[in-house]
Structure 1
Amino acid sequence: MGGIDVISFDMLLHSYHLLLFNDPRRNFRRVVAINESKPATAGEVKSAVSDVRDHQDESTTPQYVDQSYPVKWSERLPWIGTLLHSMRFVDWKIGVPSHDSRQPDRHPNPPSHLRFILTAILRTLTGFVVVDLTSAWTQQDPYFKAFGVSIDSPLPNTGLITLIPPRLLRCTVMALQVWATVGQQFQLPCCLPVALHWAGYLSDPWSPHLWPTFFGSFRGVFTTQNLGAVRNFWGRYWHQTLRHYCSGPGVWIADFTHLPRRSYYRYFLLAATTFFFSGIVHIGLVPPEPAFAVKSANEIRWLILKFFWAQPLGFAFEMVVSRVLRGLDTPKPIYVMLNIVWFAAWCCLVLPLLGEAGRNLGYWRMWPIPLSPWQGVTRGKWLPWYA
């Protein structure tokens, strides 16, 4: 790459988290079921999870033990191997009370194997269609391909779509593409281990249909009893695969300086460090010599950094306004409305940073998928890469 790239920096953070900011051999414990030889059905796991939460029927509650770093070499290999692949530390106690209290973490309402596989395929196809339809717009909107065109410039169409503010529509298109390419692709690779668990070849901890979901409820972003849509989006909805690694340095600093666990100072420190490192991870998407750019590689990287580094400012705004609204005894329906409006406004403020970066990287210069139903139906060009 000639510079930072995503995989290398991600592995660097991963290594630092496990070797510099923590001591897994001393402090990490793997949560292991006493009997993992017989994979349980989804219904059995659902019942077991309910029992664990309610503490009502100990006879059907799975029995777990905390496994420290093993003495025997033969037991170390699975212990270490599982630790290295557990990016979200599911079924691990790592010394973080908010995380450890949920372990062993299981899907609260696990789907059947078949339902999980069918849902994964459906979500992938949904993402495929959304990318195709949004690409149809980016190909004919000069903002996405021509430099110097403002995000607030008039829309190319003259129909009812022009009633939508240009910035709002273009930010929605960008958000849908990110949602489709990232948010809908997590489950499809998990179909193979789920099928193997279904056939009895994998134990429960290795079957993704029993894990907590990668993404939370999007509706839940807006329905909390405070102004917190931006915080809820990043903390409850969006995937958490990099959360521990990016927040690790901040947690170490907070513990070293003895900041109280529930203090505002600690919260802001963790938010700032998490998005600081998340921004650095994502600038690895920029090659050293972008082929279509009018900006230098470093200028494009700064656009991406600004997007991620701005998020804690949104958190701070929400927390200040929430304190005022709580003093006014604001009803929940008002919070829902304010969260929707605020989230849309925030996206319209920060997403253009990614839009400008994407335009310079040439993201919208070619059709992103090799098979296009949209082009096939409208132009008879089903294979845009080859026609």
Structure 2
Amino acid sequence: MKFWRVPLAAAAAVVMAAGPTVPAPASAATRGDFKRVSLPFFWPNNSLRDVDAASPDSVWITGSQGEITLPGPIPGTGTSIPGNPVVRRWQNGEWVEYDLLGLPGHGGINDVDAVGPEDVWINGTDYDAKKPYVAHFSGSAFNQVTLPPGTTATTLQADASGVWLSTSTDLYRWTGDIWTDEWTRVTAFPEISLDTSYVRADDDVWRLGTTSEWSSTFVAQHWDGQTWKNAPIHADGLGTGFGFTDMVALSPTDAWAVGTDYGTSPASAVMMHWDGTAWTKAAVPAGLNALTRIIKGVDGDLWALGHNLDEAAKPGLLHYSGGTWSRVPTTAVPNRTNIYATALAAVPGTGALWTLGTVNIGGPVVLTDG
């Protein structure tokens, strides 16, 4: 999961198991022909927050459903009853549900990271217990993982390099196994107002944000395994209306971050690049007024997701290859005039993309070009 500093109201304003032979990844030219994937029944007031893929037959979505608001004696004084968690796996052409052990009541799952088809991590909130919920998939159910003492908030990142847990104060790496719940502390965090973060290794950790919640002084902090250092960040022209939404680090000298500047009219998509010396703005292809996600593809390239200003019913998709970002044509969501896409995943082996977001009519949608 990534932190979002820009208020959701501002975002709303922008809106209105694989076989033995693995196919070669499809070229970027074949991507973007999105088709809607039918969703299972969810209770009203549902939302989907993340998608990730371990194989063409192991694609995961997470979110929540069924939140209820009881009206109060005067408008605006109602009571909200939290909904229930959503975790589903796309397998054999249908959605499969698994037990979330240790989360018997109300809750929401913000993040899913699929390291392998049977090696999946989720992170969210147990609303009844008022504490974070982290669990690991065993192949038949999600088993709750014990968190470091005193943990009150978490973000999770799990991939081939390891499993990383960020609390409000510290970074931990998973060193347990199926028998033990064990986290090894990597470092304490310096204090900033955090937008987004990324862990590539024990000695390559980034945190991007501002010096305080309402500050327009942007800061990029890097952990090299020994100390935290402030990296130069050239954010000329960006003020309190801007916030980073996601980032990815490819090496100690190559990292990318995306965000949206709501201080312009219309809002504008922003991308920044770290070249080992400083963070500087990168050119964004015209037509997008928000960037929400950036991921590594299956063949070493990059994909960025956002909102199309000029074709609002089509997900905004950018591709990076050969040193250049280019806009990728996408298919419009049928019978809708707007989609605000917020999550993106590339399927290992095929390169197919899955995305999800909200549309102007109805609940969330899930799309794939696979």
Structure 3
Amino acid sequence: MIKRKRLLMHVGPVDIYDEVLYAGLKHNVGFSSEEFVQAFQFCLKETRKLFRVDNSYQPFIIPGSGTSAMESVTSFLGKDNKVLVASNGVFGDRWVNIFKRYPLKVDYLGSEVGDYVSVDKIEEKVRKEKYDLVTLTHVETSTGVRQPIEETVKRIRDYVDLIVVDGVSSVGAEEVRAKDWGVDIYLTASQKAIGAPPGLGILVASEKAMESIKGDSVAGYYLDLRNWLPVMRNMEDGKGSYFATPPVHTIFMLAQAFKLIQEEGLDNRIKRHEKVAKVIRAGIESMGLRLVAKRPESYSNTVTGVILNKVRAEEVLKEIVNEGVELAPGVHPALQGRYVRIGHMGWVTPNDAVVTISAVERTLRKLGEDINVGSGVRSAQAFILDG
């Protein structure tokens, strides 16, 4: 029974409200129906609010995942354009794997494990060489490390044509102000902090970015945003439109998630995520375990990587399910088998954080990890009570 009543503290997909799931239980609804068009229209308008942009930014909601949103960025690039990838880890590196499939020139700037890319080094790089596009990762899902996006963009804005931010593990839980910060393309996915099921890549693009989309592009067919642009514009005008079959029921669920975000208030949502993250970290550190993220300023609101002292990560992941909690495996090659990830985004609450810390304590004790048993839960509770 405990295993069946599972708390999903994963990095995505995340625990989903029943009413979000129920919103997808629609019978015989076509993609050109008034009901669906209205839901899509609502989602596009709410997408702008999520990224804190106005009508000068074009929203896109396309079938796929965060990776589909990432690859659609090739729509803004022409042959032999020069790109700089500033990567905090595994998913930042994914930009390189994407861009190398296209006739582009790609440079790479990485970071130490557990740290973000040096803003000084990024600025130095773009001052020396001219780049058509630079990619940044707001929260690196493989480590839980947060890049200071506002500061980074401010330092490089005058030297780069287009700036892209991967906000897959940040948007909806971290402060995001795409227009105020001067970000041209900001992207995310439905299954993370937004709290909807997987299946949608979501992004906004500035006027400057949309100007570049008019020229020749290296993009393929399905993820060429020029094919999706008429659909987005028609849907926002309340007109049915088609390029490829949209995930109809996932859009209804996204619309319900947006309604709940609206009810909570985006500022309140960000504060809730920040509190839950601090509760988790208080518990983990009090047990005597280390975090993957090395500096407090790089701690994220959505993912915490936990380094294990003795036991293997796969043993923890297998055993903790028996305690009714599911965590995510660590995927960074430099720490393979030595850490697990706790995802705390979407509809997560301080109560969920305490349950998770309790399950981690019991699991690690069973497996023989040397921890301060009970101190994690006490510290988590104390943080909730005292802030």
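All of the numbers you see were taken from the coordinates with simple rules; none came from a lab. Source: prediction; values computed, not measured. Cβ atoms are built from the backbone, for glycine too; each structure is taken alone.
One of 1, 2, 3 was used to compute helix-only ellipticity at 222 nm (-39500 (n - 2.57) for each DSSP H run of 4 or more, over all residues; to 500), and the answer was -17000. Which one was it? This figure was derived from 1.
From 1, 2, 3, which structure was mean count of other Cβ atoms within 10 Å over residues 88-95 = 23.6 calculated on?
Numbers: 1: 19.2; 2: 15.1; 3: 23.6.
Only structure 3 yields this read-out.
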